[in-house]
Every structure is written in C-alpha cells, then in structure tokens.
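Here, each number is a calculation from the coordinates, and none is a lab measurement. On a predicted model such as this, the values are computed, not experimentally measured, just so you know. Cβ atoms are built from the backbone, for glycine too; each structure is taken alone.
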Structure I
Amino acid sequence: MSTRFDVVVVGAGPAGVSAGYALAKAGFAVAIFERGEYPGAKNMFGGVLYGGLLHELIPNYWEIAPLERHVSQRRLALLSAESALSLDFRAESFNRPPFNGFTVSRPQFDRWYAEQAIAAGALLVPETVVDDLLWEEECVAGVVARRALGDVRADVVIAADGANSLLAQRARLRSGLPPQDVALGVKEIIALPRQVIEERFNLTGDEGAALEFIGTFSHGVQAGGFVYTNKESLSVGVVANLASLRARRVGIVALLDDFKAHPAVHRLLAGGVTREYAAHLVPEGGWPALPTLYGDGILLAGDAAGLVCATGLSLEGANYAIASGLAAAEAVKLAKSRGDYSKATLAGYEQLLRERFVLPDLELYRRVPALLAQPRLYQAYPEAACAFFEDLLTVDGRPKRRVRHLASQALAGKASLWQLLWDMFEGGRAL
C-alpha cells in the first residue's frame, strides 16, 4: 500500500521546513519526514540564526519565536598559548528590529518552526527514516520510508537530509562527501546565570555576543572555536576539517578541551556547568564542491546541497538553508503550473538560488576553501600577531624598538615575510 502527496520533504531542519511551509500555504499536499523524535532533536549548529528571509515568511517572527538573544556584538580573536588579540565590533542598529541575527536553541526553534508549517497545512512525520527513493522509469516518484503504510509517492521530492545526504547519493546527484570538503562541529551547552553572562560579556537585556577564535589550540588543524551567548547558557564549540584532523592525528574532543582551557576562553566559561553535548557534519567545500542541485523529480536544499558559506570570518548555514527551501518551493510551483517535474523544468531552481543571494555568495567566496586550508592561518600567524603586540605593549625600562624589527622577530621561525605577503594577497583575492 502506498500514500501519495504532491511533495515529500525529507528533513525538518530550516531548509525542509521552509519549503514545506511555503508549499503548504500555496495549497500543496506536503509531507515532511524527520528521523528525530521531533524537529530539532537531532539538529545542531553553532547557534546564530540570521532571519532576514524568515521575516519575509513570518513577519515579526521575533515576537513569537523561541529565540535566545539578538546578536549585537561580534568578536574575532587570534590565540597564542597564553595571549589573545581581538577585533571587536558592536552595532546599535543590530539592537533594533528587524535585528541582524539571534542565538537560538535548535530543539526549541526547529520545533516551533515546524509547528508553523503544520498550521499552514503540512503533515509532519517524525521518528521516520527515509532509506531510498522510488523511481518511475528515470524520474524520482517518491520515497521508501520505514513506516507501516509502505512507500510514499509524490510528484517531487525535496531532499533536505543533511550534509551526508543519502538521497543525493541515491539520485546520483553527488557521490560520497570527501573529507577535505566537510568539517565536524562539536558543541557544549554550558549553563550560567543570566546576570553573570550579561556582566561577563558586557550585555544589556537580551543583547547577545558571538565570538569566534582561531589559534594554537587547534595544533595546526584547520579549525576554529566559538562562544555564543544564550539567555542562561553559552554555546561553546569547535569546527574542524575532517581531512585536517586525520592528517594531524588530533581528536575533536581533545581540540574542544584545549580550546576551553585557553585562558581567554576559560575565564568566559568559569563557574559554568555543561548541560548538553552535540556533534554535526558541516559541508564547507563551498562553490568548488557543490553537487548537482536538481534532477528529474528531485531538488536538494540546505546542507544536502552543500549550501554553507565559510568566509574565514564567519560560518553561515541556516540562512542559506531557509533561502534554498523557499527557492525549492518556488521551483516546485513553477513545475506544477507546467505539469512537468523533469530536470529541465526544475533547472529553474538554480536561477532562483542566484536571485536570492545563495549562489552569488558562494561564487564570490569560491577561493576561500583553498585559503582556509593554509596551515599558517591556524598557528604561525596567531602566534606571530600575539607576540608582536605583547612586545609592542611591554614596558620594561629598555629602549623602544622599531615596529618592523618587532614584526620580523615575531615572524622568525614561523613564516617568512614573502609568505606573509603572499598569504595577504591570496586572502585579499579570496575575500
């Protein structure tokens, strides 16, 4: 026995729910399959949601959504063994609606977001694993799910089933994910009283801070750390490239422990109690690693499509997921109007992604993945930068030295001047 819908969405993260919500509002019969007990039960990201598109979909969503803090402060820090050099930015405009971004708890936010799709008419099917695709000749015609009622047929399938998308592979839109194109993120939720967080991070009310770190705690691994403020907890974690972890023979948990132990980070976490621990794969290959985004009767969205933008200054995924989910919904509407769900018609999805910002951003930063693979970014340069400023700011009764001498001394044994100039040139091109 089989069940039929207009559209089957696999994955109830931001990409899948956005597609399901938009299509249900347009009158489509939509089923959203989620392998977790509820949306968000198995989802994890660092913790910042940029909600410009969500505001278009659900006006003033911040008045009803379960959000933590709006982010008004950003910090990028370079760490040596005992020092930290930080660049801080704070904007009052980020304190006003529609706000720039929020820290969120995925179990709460994803559950709420899915409820909006259900209210619009979508059917949510939790605790259900989708194992394969159904085919009619050469066209996807539904999914094979672990459920009592058998196969589920549909005119089109939207695969939003995560970085290591099984359905993308089943549809022959992508082979396995190579280690150099994927990162492993691990995160702890560390409870702290609200007043302590606000005093420690210099915040008022529901203001929040997003802090990113690179440096010697990574032991040369292509990795970064983060600390994001929630109302009564901190999201603390590291994101590390899988190929780099393997090459350096470093464990991700050891990396997280070393990050938390750094003096600049440890004092931010002091007195906190770890409440949760999570891990997640992140497709960070960018433009060069994008799979084919559509096929006959199928579209890829969110992480399943590799739509994550890593610039070295930030790692964004949820906003690209929402954008791709909405673009997928528009592509399905067009296909419905033509009565044609072939690859030729669904190819309009790519143009919709270009119109929204998703593909232009990834193309703009197409050189960044190669730049981020440079080991000097994670050890030599953070050490040199911290050593330079420590020498520059030390007052010990001895004569001052020329800045260029201090810079040369800081770089000695770490990188040559020509390597620094070349990396600056490459960084400028990439960014």
Structure II
Amino acid sequence: MQAESGSTRNSIVLGERVPIEAMRHIERILQLHHFKWDTHVGDLNVLSPEPFLIAENVWKWLCKKAEQAAQEMFAFEREIACSPTLQEVIGVPRPLQKLFRDFRTQDTLRTLRFDFHPTSTGWLLSEVNSDVPGGFGEASFLPELFEPFRGRAIAATSPLSVWASAAETVLRRGHIALLHAPGYLEDQQVVRVFGRELRTRGFIPHLIQSPESLQWSKGSAYLAQDNSVQIGSVIRFFQAEWLAKLPSRSGWEKLLRGSDSCRVSNPLESVISESKRLPLSFDLINAASHTWRELFPACRDPREISPSEREEWVLKAAYANTGDAVHSGADLPKLTWEKMLRTAQKSPRDWVLQRRFETVTLQSFRGPVRPCVGVYVIGNKAAGAYVRLSTSQITDAHAMEAPLFVLPEEEQR
C-alpha cells in the first residue's frame, strides 16, 4: 500500500483556463524564441491552456520516489552490464551487447525522466526514459510563460537550469557536440534548447546529425568538417537502438563508448534501463528493487500469457518512443490483439507485457484527460516535470502539454 502522500485523491487538479489571446502570445513566444515548432499535431493544438496543479506533499513524494528509483536503477545497470545472460533477458539489441564486453562506467552526466500516472489506488510508474528523455523546453518555459496566471501556486524547479548547471560541473568546457537524429523535429528542438543554454555558460556547441560528423583518433574526438576542433563532450540525443542499426564505418560504437578525453551523455549503460523489459530481471539480480516493485505494474514475457487475457495487459516494444509501439488489449478487437500477440511471441525479446492500469481523469476544456507526470532526475536530484494530458489511456504525440505548478499546503486548506 502506498504512503498517504502518494494518494491521488484531491491532490491534483487543472487550473483556471488561460484566455485565448494570452495562449496565442505564449505559443508565438515558444515558436519564435524557444524552438517549440510542434505546437500542433494535425488540427489540434497540443498546448494546454489549463495548468496542472499538484499538492506540495504529493509533489515532494513523487520527487523522493523518482530519486529512489534512480538509485536502484543505477545498481541494476551495473549488474546487468556485466551479464550477457541478463542483457538477453531484457532484450538489449545484440550489436549493443558487444559493447558491454569491455564495459567501464563513465563519470558523466545522467539525465532521466520517470513517467508517473495517478490511479484510484495511488501513483504508478509506467517507465523511465533514460536514453534520450525529451520535454525539457516545455517543462522549463511553459511555467515561465504561465507566470501571470499561476495565482499562489509555485513553479517547480526548471529542469533545463538544473541540467545546465550539472553539465558545467561534470562535462568538459570548450567544444561540445550535440547529436540528434535527422528528420525528427522534436529531437532538434531539444538539442537547440540545450545548445543555447550551454553557450550562455561558456561552452561552444556544435549541432550534428550523424556519428560520422565526428572523427576519432587515439580516444579523442574531432569535428570531421574541421579536425582542428577537439570535442570534449557529446550530448547524445539519438536513440542507442537506432545508432546500432547504422554501419560500423559511421563510428557509432566509439560514440557510445566515449573515452577519458570525451565524455558522452547519456552513456552506454542507459540502454539497459531504457528497455521496457527491465522488470523481468528483478528476480534474477542481486540489486534491491523495492521502489520499482512498489510502483511498477507487473510485467510478463509475451510467451507467458494466453490471448484470453487480452483485457488485462498492454503490449509494449522493449524499445519504443512516444507511445508509438504501445497496444492496449482492452482497446483492440480480439483478432487484432491475437495477431499482435503472436508476432510478439515469435520475437519475445523485442516485446513485453505490462499489466493494464487505469489513469484517473481530470475534467478539461477538451473533456476528460489523463495526466502523465514525467519527473526528471538529473545527476541524483529530482528537477521539474514534463506534464502531458491525454484523452486516451496511452500517452502519445497527441497529448496536450501543460506547465506544472505546486500548491503550497496553506492553499489546500
């Protein structure tokens, strides 16, 4: 049973709707000054005019749980990184498994986002985004732009500010490369936000879209277009499983390994915790998993259930992004679900089944919405949240984005 501070009863609410003209101004500022170009998906505006308000004691509880989950996760990674058997269990892509044969951890910046969901019985954790967690601009700039409308609520700490301060401490000053996958606007937005923030702190950022933009010599990285520029650190916003599909000549392996003279964030071990099959390892490892067991829904290998259990489970790709490979059995026709389950059972290491839960709804101007509160952990400390409000149980690219504000205890009386 979760602690009372983890209760969702009367602890979350949507605030008063911001006037239409003010929202238009906020949208223009985001587009023109903060690289937020995807404010619409299809015909829908994804910016919520209603802020997300959360009770102070519950916010502190979520931050504490995220920090505890992060510490347990780091121990999982260290143990699994040394075990090819466990890497198979959680479905680490085989080209990435090769890199763990001479694995050694780096002293580098770790950036995580834990996605929490309120339910009628308390908060549940659906996943951790530990490889390339996004949402930094929205989580940092939306609270600033909603400042005139927050009343006595308090903005949470800006994750971007905390991230940049940690980068100053951990990463090497000077030239820094920010790698993002080509063709993905949302990824480019994140690295541009990072790059601007790093520039204000004395770094010299270079945006690149391929590992081939770096040349490696004796463990050091240089810009391919100007080999006189040595890169001291790399911010990798290019999914590891995507990199592993590139040809070896691209140099992606060196990028994930990093070196003493070039630190990479997030590092190789993040591919372990990024796997949605991670909970399948808990009974096989020595590391403690108390927080994860408390908050995470039960998970099963696809071979362990029958089609008749359709309404109890959600099928997820081991490596998936923005809900693009998440399928709820309860929302699918019987024959469609059976076909998907058979596909997963043929390639079980690529999939996992997570027990279905029901997120509580809040009444919005658009009707009932289900919140997902993505709490960042940067270094070892919780820092702000990326809030999405979805009209369906699955949080995907159509979800609205809302600023988070904390209601002080005196405001809850």
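Work out FRET efficiency 1/(1 + (r/R0)^6) of positions 97 and 361 (r between Cβ atoms, R0 = 41 Å, to 0.05) for each of structures I, II, then name the structure with the largest result. Please report the intermediate quantities before stating the final value.
Working: I: 0.95; II: 0.50.
Going through I, II one by one, FRET efficiency 1/(1 + (r/R0)^6) of positions 97 and 361 (r between Cβ atoms, R0 = 41 Å, to 0.05) is largest in I.
If we compute mean projected area of the Cα convex hull in nm², for residues 89-200 alone for structures I, II, which one ends up with the highest value?
Numbers: I: 12.2; II: 11.4.
Of structures I, II, the maximum of mean projected area of the Cα convex hull in nm², for residues 89-200 alone occurs in I.
For the read-out Cα Rg over 2.2 N^0.38 Å, a value of 0.97 was computed from one structure; give its label from I, II. Mind showing how you got there, number by number?
Details: I: 1.04; II: 0.97.
Comparing all candidates, it corresponds to II.
If FRET efficiency 1/(1 + (r/R0)^6) of positions 49 and 169 (r between Cβ atoms, R0 = 35 Å, to 0.05) computes to 0.80, which of I, II did it come from?
The read-out was computed on structure I.
Comparing FRET efficiency 1/(1 + (r/R0)^6) of positions 177 and 337 (r between Cβ atoms, R0 = 30 Å, to 0.05) across structures I, II, which is largest? Each step should come with its number before you reach the end.
Values: I: 0.30; II: 0.10.
The structure with the largest value is I.
Computing relative contact order in percent (Cα under 8 Å, 6 or more apart) gives 19 for which of I, II? The partial results should precede the final answer.
Values: I: 19; II: 26.
Matching structure: I.
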